[in-house]
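Please go over the structures that come below.
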Structure P
């Protein structure tokens, strides 16, 4: 019998094509390693691979199942193999082969693949079905019956890929599943589908499944009616998982925006204020909510320093300003030294604002507000970045970054509006 490999060349073992008689002898060998090496080859005659599909050794049958050169008749037999590990290997190969087969030009091959898939879809091992679902989820050439069977599987890992991605499933298919009681991970998968229409989104909302509705709200391509969003906002105060995706929804009524401002976190309030094209009445309502919360948390209390200490800082800041030495570099240096009060009084003086207003703006920890204070003081975005991090304690991921030219990426009108939010009628007296 000829040697199955040539001698190493450049450190690599080169395979040679087998003569039929040599391959047949190896397939009948009592040595399992010999049969396994044969089963892994891609240059073996189909009948030899078919013969090995019934091998007594699990490893050999696994190799045959994963071998892309194995004839389809052997794959059909392996789909009924007693060991799930063989069927898993086959499911992976068949699922990846299916997209390459055109049912029109490769009709016979396609039919054989579908016959094998029908067996694997019925497999008692969920791992086999999961492999199939993950590989077939995007295809539109698979029989509808197979897709629906996978989509209705009781195992979430099997059903979810089909429910989220399959182009074959229709709205009627999805509605029937929802009405029949699909919940949990499978309903969340439907909620994540791209471009689902209002009939589907209404049906999901009607289930009152909070996690699925959260996924639906987070799906920016989902079409949700304004009335449905209003209803969800009414229910949302006690359902925190809805808050962030609701704030991010592109189309919210003025009433819903005002309601959201009443119960979402300070960070989400800032996101509400950042919405493009925000109605002035809504902006004012949200701004008043910010003020109300600050007052409730004593954030507006400016009794931070004793009178003597306060006067000392005022005197120092005013003296430096008169001498033309209250510069951005000096404030930067003092901030790096941890002198927060010096920075607050300096920004207040330069912005022509009372110190208590500057303090309110800093303690708000709202990035846009803090940037507005630095802008009002006439300083650069570079200092605004430092003030956000060192003085206001805003996390880097939440801070406003300079634009590509290093400037403040907010309009003067918006910055000025931020200032007015923090002014009381008698603040400027």
Structure Q
């Protein structure tokens, strides 16, 4: 399902001004002529995504949202998945060589990313319909000698050595740069030429670490086609303390629900630092300037309510996980703050408690007379012994489906299930565990 875009404005919409107030423009290759080019008529613009995993992550959101904004402004976005370049690995911003992935793994990664991109871009929008391409389709047709002759001869090595992504790696004493990664620039440069040939694409966007690759493509198009192409970079996604945004204790903040649950995703933005929330509202939401500024004024007046973070979390979770995912995340938040658990399916409970320890027990344990609450707490790992479990219950710290257990003699049966086969146990305020009766 594609998340609906806002109504289509005039193709003469000032997209550069929109990106500038959102602080999404780091650098362009032609500050004077690029805005004029984008005012003349609909243009195709592309961003590349290397399929290093089977899911997009928060780091990809910058480029995705920029493509989305270009489409909203009447232009045609092209999302390029690097099935070929992903086999090489981009050295930009990396301190060491990437692991090379097999073709089978890359194909699986491409399929996963393609499905997610359709949430951000509209592929049925007439002349502004988004395009999804995989550079393996054209790069795989090149022979080695043919590529060196037709593309490689246009790249002066001394110019390549001046690129930041190359120079930074060569200057390190603890990590070198292989010929494989050194050649990455040639492949991405040719992508730009190919998209110019097939779609008339004249603009490439990417993170600031892509400047060298983008300008290499512009230079190659000038040499091969006599064409003037353009580039624009956005800032790298970092928090106010300089650390990368979208990193959690368990790793990256993925867009796939099986890797990062809607609840985890939602909670990341709810807990975002005050210093970062304004930036993320501008970067990642479709909210207009006046509404964002109003939210920030409201937040400044009462930071404890976290109104800006809550709106950001809701907007992003709805975009990435749709309305059902947002409802699951909000319901999970209520439950984790003690709301009683009623009328939920096993699937919903699994999504809400994706990171909670669970254990399977035979369903026969629920047959008369049932399993004692003491045994259940021990089986769930919330008590190390029956004595500890009894103390937890008698002190009022044991909960079943977020309802306090009042007595140590209670026996649990199928009427105590929260879903078809799941019970939710809790010890204290935050220690949850699931028992699955199968």
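Tell me which structure, out of P, Q, gives 0.30 once FRET efficiency 1/(1 + (r/R0)^6) of positions 252 and 380 (r between Cβ atoms, R0 = 30 Å, to 0.05) is calculated.
P
Tell me which structure, out of P, Q, gives 49, 25, 19 once semi-axes √(5λ) of the Cα gyration tensor in Å is calculated.
Going label by label, the one that fits is Q.
If helix-only ellipticity at 222 nm (-39500 (n - 2.57) for each DSSP H run of 4 or more, over all residues; to 500) is calculated from each of P, Q, which structure is the one that comes out at -12500?
Computing helix-only ellipticity at 222 nm (-39500 (n - 2.57) for each DSSP H run of 4 or more, over all residues; to 500) on every structure in P, Q gives -12500 only for Q.
One of P, Q was used to compute relative contact order in percent (Cα under 8 Å, 6 or more apart), and the answer was 14. Which one was it?
Q
Out of P, Q, which has the highest value for FRET efficiency 1/(1 + (r/R0)^6) of positions 36 and 212 (r between Cβ atoms, R0 = 35 Å, to 0.05)?
Q
Can you tell which of P, Q yields 3.2 when distance in nm of label points 7 Å out along Cα→Cβ at positions 20 and 268 is derived from it?
It was calculated from structure Q.
Work out which structure the value 8.7 belongs to, where distance in nm of label points 7 Å out along Cα→Cβ at positions 148 and 308 was derived from one of P, Q.
Derived from the structure labelled P.
Here, each number is a calculation from the coordinates, and none is a lab measurement. Values in this document were obtained by computation on a predicted structure and should not be read as measured data. Cβ atoms are built from the backbone, for glycine too; each structure is taken alone.
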